[in-house]
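Below are structures written as structure tokens.
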Structure I
Amino acid sequence: MSGEGPLLEMSSLSVKRGKSTVLKSIDLQVDSGDIAVLKGENGSGKTTLIEAAAGILNLSAGKVHHCGQLIRDSDGRRNQPPPFGLALQSGGFSQDELVSERVATASSTSGRTANEEWISERLSEWKLSHRSKDKIAWLSGGMKRKVGIIAGLTPALASDEPRLILLDEPSEGLDENSIQTLKNQISSLSSSGHGFIIATHDESISELATRRITVSGTSLSEDDVESSNKIDPLKVNALPFSKVDTFASKPQGKWTSTLEKRTRFSAINRSVSGLIALVVIVGMLAQIDPPTNNSWLALLALTPALISALVKPGYLNHLSDSRAGDWWNAQLGKPLQMSFRIENQIYVPFLLALLSIYFLFGNVSQMLVVSGGFICCTLASARIHSLESTFPRQGATLVLLLLVILIWPFLLSVDLLTMADFAINNETLTQILAIYLMPLAIWILLPMIASE
């Protein structure tokens, strides 16, 4: 077990949704081998309890511990949890992922490295091996649900140490054979020492309960449960521990880079927006006399690169798809988009700046220095978009107005490009430092000051 103490401990926990208090002064402990089934009417707070236990939700009061380690409290403290499994009520993945990639990602976030044979065996148990190389988007609703459940169970299936598994309506959308597979795995994994919290309306799942908890009126009540007939413990084929050294080798780094290579969202969106602006400007200047003022010409030359740099990064599309961001939020103990990562396509605005300057100015000595500033501008813009995406209602905040700050280094770049006799001196060095350091400061500082 990772640490000491119960797999889950919630102390004096209260959660609000808007102005309504959904859970108030909740105390709950889940130990190794428990199957705690949550019962209650729709809207009673079962999903809220699951997501609070996963560390996704802000707490009005109280604390959440996994294996004795503080995961989240009402004072804003938050830590990455020990490996645990989570199946949200829907989704929890990007639909551009391959089925096998989702299982591999779930194992790697739990600190284990899954090989193809192990993944194939897990998918075969759920009659999904024939779709292992398909995108999740190509699956039916029931098959997508299977993928989410397999990923939720993977930390327990891959480990001989007790793991906490949180399942929200796991049988929803599954056929009878799949429900039976789910029941068998829950029961046998529980016998192996793993602990479960399951929110469900399915009576056949409720029959597995070692503890039956009713959520009603912001509080919990626990009913007596007759001793259940557990099946034999599941023989776990424990996977080897994974080794990670850099962001690129971490599960989240592999996840974002793999999806970017497959979809090219960032590259396409940045390239198309910048090239459209460049074509419009070049076409306009072909019909009219170019401005005699070099400042105006420099402004036109650098505008396509600025537009490209301000485009929303592609990885945010993946995180907003089917609650993938919430799943990563739980696993990492923080929003993935606010991690210290390098935007995949920072070179696109740089290349657009070079291309624009070449077409409109010709070869100038400060071309590389000016163009390089747009790499930093892209990083700052990506961070601002990322911050905006962490708010409950994206687009309803004024966070994107922070992009206006990037106009200053842009105008400094315009001024630098118009210098006829460019040379590195105190004045130009100060200007160059402002062009590079101001956006970099935004990129570095926003994760430190951003609050959930």
Structure II
Amino acid sequence: MDLAGSAVAMALLIAGGAFLAIAEISLAASRRLRLRQMADEGEARAGRVLAVQQEPGHFFTVVQIGVNMVAILGGIIGEGAFTPAFSAALSPWLGPDLGGKIGFGLSFALVTMCFVVLADLIPRRVGMAEPERVAVRVIGPMLFLARLLLPLVWLLNGITDLLMRALHLPAERKERITAADILALAEAGAQSGTVADAEQRVIENVFELETRNVESAMTPRERIVFLTLDDDEAYIRSRIAAQPHSTFPVCDGSIDRPVGYVDSADLFQRVLNGEPLSLRGESGRALLRKVLIVPDRLTLAEMLAQFRQAHEDFALIVNEYALVVGVITLNDVMSTVMGSLVVPEDEERIVRRDDGSFLADGITPIAELSHALGVTDWPQAGQYDTLAGFLMVMLRRLPRRTDRVQWEGWRFEVMDVDSHRVDQVMITRSEPAQAPGEGGRT
């Protein structure tokens, strides 16, 4: 075969190798969810790709047979075509023996480079860019090759299956999509601009429902507005006017003795009808509704399940000593998911200032701090849920105004304390890292 014929043969072999490479990588990289979507939209070839992904043995056997055949033939043709040409060009300068050896080396390098770049790297990059679109285009020819080489494929697959079973290696691809996979996709989408930052935050918040407990979203005990059975009508009216809420817990003397709750709509209806607002007697029993009481160790996901099961959107939270520690509503849980999309800026618990520092409420959940500060490793994690709890653990006492704590490059300074409650904390970048042996708090 002359040089021109060898060059044409090499070009055909490279094209064949490129087709096999792009078919292999596109099938391996194709996402099953995207293929199912394409199949639902009417792309019949996507269903064939899914079927091959489920049992890819024959497909990859055909690829390997083709790749090895192309490589062997390419080496034979390349050596026969290019080695004589290189040797003839170098022999006058280096002699027949040395010129022949260097000519063989140059021929080998040229053929290898052509196959690596043109038949492997470029096709694989193309296949990785849009794997599903490429896969549906090559699946037909590849299945035809599989039928053509069926006897050889059966033989090689049989040997391979025996070895796989002997070595206890998995024979099928397991399609398991975890929360981490979804979060990684959302982050990649945000970085590429296809997913808005707020949307990515909502996705992250949804998965945090399984890890955040009700205390991170509740209204704490000291902020609960409640009524008692002995409150007179004048007090009830003034209480509702001063602190209007949609729901009011009703207690028998003490907040730790809840007997139910009343809805503001029911109270307003009575006012409009000129009826008394007494919470005792028959009229009181008609107003009272059974209150949902839940333990303080529930996660927000479990809280949603409780709301759904009880057909309620309001609950009292009690600790292990049966003391009320807070109240939570369905809106509190959903605000946790939606974040800044539904919470006004002046009601956010952690606010970024122009100088890069943060001003945070003591009840800010640790999960929100982690997102804002980029801190994932908190000391003695699990013993507290809020910024105030973190400060108590670090200080080993109740925080006082001007107390400072340093952790992971951040300084937490208590700015205001109201009746032992941490009201505001200034969070700023701390000074350069301390020398080894120094404490993590001040």
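Laboratory data are not the source of any read-out in this text; all were calculated from the coordinates shown. Predicted model, so just to flag it, every value in this text is computed and none were measured. Cβ atoms are built from the backbone, for glycine too; each structure is taken alone.
Identify the structure, out of I, II, from whose coordinates relative contact order in percent (Cα under 8 Å, 6 or more apart) was calculated to give 16. Could you put the intermediate results ahead of the total?
Numbers: I: 16; II: 11.
Structure I accounts for this read-out.
Comparing I, II, where is Cα Rg over 2.2 N^0.38 Å, for residues 56-167 alone highest? Working shown, then result.
Numbers: I: 1.16; II: 1.47.
Largest calculated value belongs to II.
Given a computed value of 5.7 for distance in nm of label points 7 Å out along Cα→Cβ at positions 200 and 408, which structure among I, II does it belong to? Walk me through the intermediate numbers first.
Details: I: 5.7; II: 1.8.
Derived from the structure labelled I.
Suppose you compute Cα Rg over 2.2 N^0.38 Å, for residues 8-111 alone for every structure in I, II: which one lands on 1.63?
Only structure II yields this read-out.
Percent of Cα pairs over 30 Å apart computed as 51: which structure among I, II?
I
From which structure (I, II) was helix-only ellipticity at 222 nm (-39500 (n - 2.57) for each DSSP H run of 4 or more, over all residues; to 500) calculated, if the value obtained is -14500?
I
Out of I, II, which structure matches 0.70 when FRET efficiency 1/(1 + (r/R0)^6) of positions 160 and 256 (r between Cβ atoms, R0 = 35 Å, to 0.05) is calculated?
Answer by label: I.
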